[in-house]
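Engineer: These notes open a run of structures that come right after.
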Structure P
Amino acid sequence: MTQKQQTLTQRGLFTGERRFQLRDDRYLFIQVKGVKKEKNFQIDLMALNPKSKHKLTIAWRWLLATGITLLTLFLALHIMPHFFGIALDAYALPFTISLSLLAFIFAVVGISASYRELIFVSCFGKHPLVRLLTNKPDRKTFQDFTRHLENCIEKLSQHVRLDTQRRLAGEIKMLRRLAKNGVLSIKDYENLKAHLFKLSDSTS
């Protein structure tokens, strides 16, 4: 297996840098570099569901700002003069240009800050653990890595024979480690742990 298929580095305009490295086709080491902090953690592929899913994250705040700016422009130019007798007169053109430019900037930032991800969730808790920016750094590199990752997860689920109780215990242990590393919030960890304990009781 080539080194290219084992490692994937992604950079997003607003998501920082993410580095994924497969180790022994069993563990996925993840490094996430943000503006202020860095997180390093490891995922046991046995704890991942083989079926990934796509998710679109939209920067609604920026797009909402675009709509509000355009609405303000419309009200100032059409509604206020007609109903309230307030006209911008000589300031109409500079006002229009300024708000139009501002709306354009908000729209560009909103589109740039929106992104698609391929997500792998935990096997029993169904919590997102691995987030890959779609087609980053390029389509072929992304597809080669994700295809190999999916194959590794599928092979482990088929060939490593562990009963449900042991797999649940392993997932809880891994989630606890992620919570200690700050990858999961304490609240999410406690909720997931309670859910997994219920599954353990029902299968015992």
Structure Q
Amino acid sequence: MPNKLLPPSGPGRPKDLAKRQAILDAAKTLFLRNGYDGSSMDAIAAEAGVSKLTVYSHFTDKETLFSAAVKAKCEEQLPELFFELADGVSIDSVLLNIGRGFHTLINSRESVELHRVMVTQGSQDPKLSRMFYEAGPQQLLSEMERLLSKADAAGQLCIADVHGAADQFFCLIKGGANFRLLIGCGEPLEGAAAEQHVQDVVAMFVRAYLPAQGGC
């Protein structure tokens, strides 16, 4: 068989994925350090150790890269798999995993710093605020809504307004401790205290939406 018909050798795609990850890591670092306006594609390329052309080949513009960086940060702690409700699995256990992941996410140094950047710049650039919200919080809300709809259909919960319930869940996980952390007058819950907080939230949430006898 002629050699030209054989697939190309070498790392190929894995190398591209490594470069993409390096670009995302560089973007997160610079967006947090310098803000959105203060982070150029040239600077991100230099931080990632790639060419500017490579950055544009993976992400068409800075807006796309910013959205991808926010989404990647969320998916580190809350991959889509967390929001699956498999047959025979209780909604309690699924919500516990989501609660733990979300609590870790919102209290991470990167998340806290990014939220502070958005509070500072958001009022000056509503478009940036919308990009951040759609790439991060809105994605999580949408995944949670789909999960709660499945739990409702399976009879594990009884929820008339899945959007409102999803919002309630994440707000309960945040609690007052996260707000104090964001404004710099408190520390995040950690260890046993964090676990107890998540367990208490899940227990209260499930209790509130348990189907009454005879169904919804």
Structure R
Amino acid sequence: MSGKLLTPNVDIENSMYEEGAKTVAGVDEVGRGSWAGPLSVGVVVLNISKKLPKLLRDSKMLSEKQRVTVFEEVRDCTIASAVGHASASECDEYGMVIAQRKAAQRGFDQLGLVPDCILLDGPYNFCPTDLGSKTKCIVRGDAICASIAAASVVAKVTRDQIMINEAPNYPPFDFHLNKGYPSPTHKIALCGWGLTPIHRRSWSFVERIPWSTTV
């Protein structure tokens, strides 16, 4: 397999427009593997007639600084965008599949329009079923589809800011740096301080904590 970095483009969006779609939305989620904080789903409808950000990629392929730059640039070529969230407690209560659907529903509720076509990253549809939109699931969609890549960046930057804002409430955890993912500092803090109110309590890592006192 080549190590060449894929550049997302609008080929798939163009094919949907050629089939008669008036609006095409890209959808991606972030935060699924985090131990703390929300699960977030980004929804983006790009104006494909405008020039896309040069660095537009799957958010995981960008540095934090690059993501913020792309986030700002995406706003100039977006018809509509939104991010929906499911809280840590909802991830525990409902499980990740339903929590992901709830986050997606909240994203679409904020979007301001109902897209004719939805392009999703991954192998299964987690979007609301009552929209009536045509849905296309694309494995590695965030690497090849511009709308999905944009959704991944918008969701990631928005969720990161939530965790940065939470960091002063829980100083030992360095949430401003790890964004709720299991960094060494995060793991050490869990052993010394226990769970915070924004931790996911049903995750297997909880079984390894000496005690589960809430900070």
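Each value in this text was obtained by applying a stated rule to the coordinates, not by laboratory testing. These figures come from a predicted structure and were not determined experimentally.
Engineer: With Rg/Rh (Cα atoms, Kirkwood Rh) as the yardstick, tell me which of P, Q, R scores highest.
Structural biologist: Values: P: 1.18; Q: 1.06; R: 1.00.
Checked P, Q, R; max of Rg/Rh (Cα atoms, Kirkwood Rh) sits with P.
Engineer: Given a value of -22500 for helix-only ellipticity at 222 nm (-39500 (n - 2.57) for each DSSP H run of 4 or more, over all residues; to 500), calculated from one of P, Q, R, which structure does it belong to?
Structural biologist: On the way: P: -16500; Q: -22500; R: -11000.
Derived from Q, not from the others.
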